[in-house]
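So, here come the structures, one by one.
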Structure 1
Amino acid sequence: MSKTSSQKSTEPATKPTVAVFKFASCDGCQLSLLDAEDELLAIAQQVEIAYFLEARTRTLDGPYDVGLVEGSITTEHDVERIREVRRQCRYLVTIGACATAGGIQSLRNWANVADFIRQVYATPDYISTLSTSTAIADHVPVDFELRGCPINKDQLVELITALVIGRVPRIPNYSVCVECKRRGTVCVAVTKGISCLGPVTQAGCGAICPSFDRECFGCYGPQELANVTSLSGHYESRGEKRDHLVRLVRNFNGYAPAFRAASDALEES
């Protein structure tokens, strides 16, 4: 065997690159990543954080292996930019309610955005915006959606780890009701007559609100195959006011298809 072929390369293997991008949002999901602290440091040893303006000023040019996107699309510039981000990323992951469902700002989708602009801004002519706030997947293909408002930091660490080592992320797909059972929380919908979205909402928060005798507000978006229209109809049949149900469903994930269909049905019926 020749000397050349028997020598091992001393050059380090190229680390997978991760980029984090922000669109219309409050930065809460990016802060969840920073809040991971020790876990983030462990991840940082295995990947190259190439672009993350919330955490560092140093940036590296793409393409990137993994792109994490926070925020919704609300301007023409956003539309152009997300297409470029998609071209730069091997895997594109949306994080949080804004990126996966349009966020709380999607309330504009049921109103006239021009009226909002006139009431909020002294010089409305300076504002250039779309009439809607929409999810990233409405504009480009998305490889994975991580729900939450904000996201669960442990789920985010699990997601990045899975992508780096090449396996399917282990993210729960059951409802908040399962989390209530696990922590021993008595069902507020059954025992207190509270209109709770837990049965149709994806788990991830640890069922915080029901543990304090409050309804689930759907922060993690609709569970897979959730029949939100049926649930809201059940609550209405037992006396809940329709306008309350509309406000409940039109929340952080109000423009997610299942929630949107339920609230529209309540208004039309």
Structure 2
Amino acid sequence: MGRLSDRVIIVTGGASGLGEGIVRRAASEGGRVIIADLHGEKAEALAADLRAEGQEAMGVAVDVAERAQVIAMVEAVTGRFGGVDVLFNNAGFNKPVPFMDVDETNFNGIMRVNAFGVLVGMQEVGRHMKERGRGGKIINTASIAGRQGYAEFAPYCASKAAVISLTQAAAREFAPHKITVNGIAPGVVVTPLWDGLERDMIEKGVIREMGEFINSFSAGILMGRPATPADLAGIATFLASADSDYMTGQIIMCDGGMVLV
């Protein structure tokens, strides 16, 4: 029996990167995982792989900032599994733009997914958890960028600061219903998101080759290397398990000692 045995767990942005790492660890711990992703085919492909390994998994296509789609996802999950025990609000993206060039499209696009999408997920899954009356756990992916700003991607920093504040607000809202709300703040994690950042920066002439930005950005990590999704999976499991039942409104930094706060 795993630490998450029979818990129904939704992971948004779960088809790749950090989300995929959380999905795989949750499934290995006995969780019944729902891979919710903008790319539905990738979500279902991962679910099929897990089912082939004897684990329970379901793929769902969803835009986390579209409330109707989130409601439909909750209905699909409850229809198949009976309810939702854990929500990982992990979906997000970044589009680096020099500080002086940030415009409405860049800022609003990032805030729509990274901040508003987190709010919608907490509202709709939280509503279900309250009505079900069995408590639950909500875990949000924040970032070191929510603790300090970087000129290369200011809107992303603002969105992750919003995630931290929303986590605290939701913790107060849901505590009477035995629903805990916490977050994880990764630092540099080797995922496709960073590959996209580097390609954008090469196009803008900021860097010359792949790997240049992540290597320079990782130089101050005390542990001597950037993280992998597996480095975050243990904390995610802890927050989704009964071991964290008395913790709420907290953001756990897991950045290898990059930012000391």
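Only the coordinates and a few stated rules stand behind these numbers; no lab work does. Predicted, not measured: the structure shown is a model, and the values here were computed from it. Cβ atoms are built from the backbone, for glycine too; each structure is taken alone.
Determine which structure produced the value 1.00 for FRET efficiency 1/(1 + (r/R0)^6) of positions 111 and 159 (r between Cβ atoms, R0 = 35 Å, to 0.05), calculated from the coordinates; the candidates are 1, 2.
Of the options listed, only 2 reproduces it.
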Supply the structure label, taken from 1, 2, corresponding to log10 I(q)/I(0) by the Debye sum over Cα atoms at q = 0.11, 0.17 Å⁻¹ with the calculated value -0.56, -1.35.
2
For the read-out helix-only ellipticity at 222 nm (-39500 (n - 2.57) for each DSSP H run of 4 or more, over all residues; to 500), a value of -10000 was computed from one structure; give its label from 1, 2.
1
Give the label, chosen from 1, 2, of the structure having the highest value of mean count of other Cβ atoms within 10 Å over residues 95-102.
1
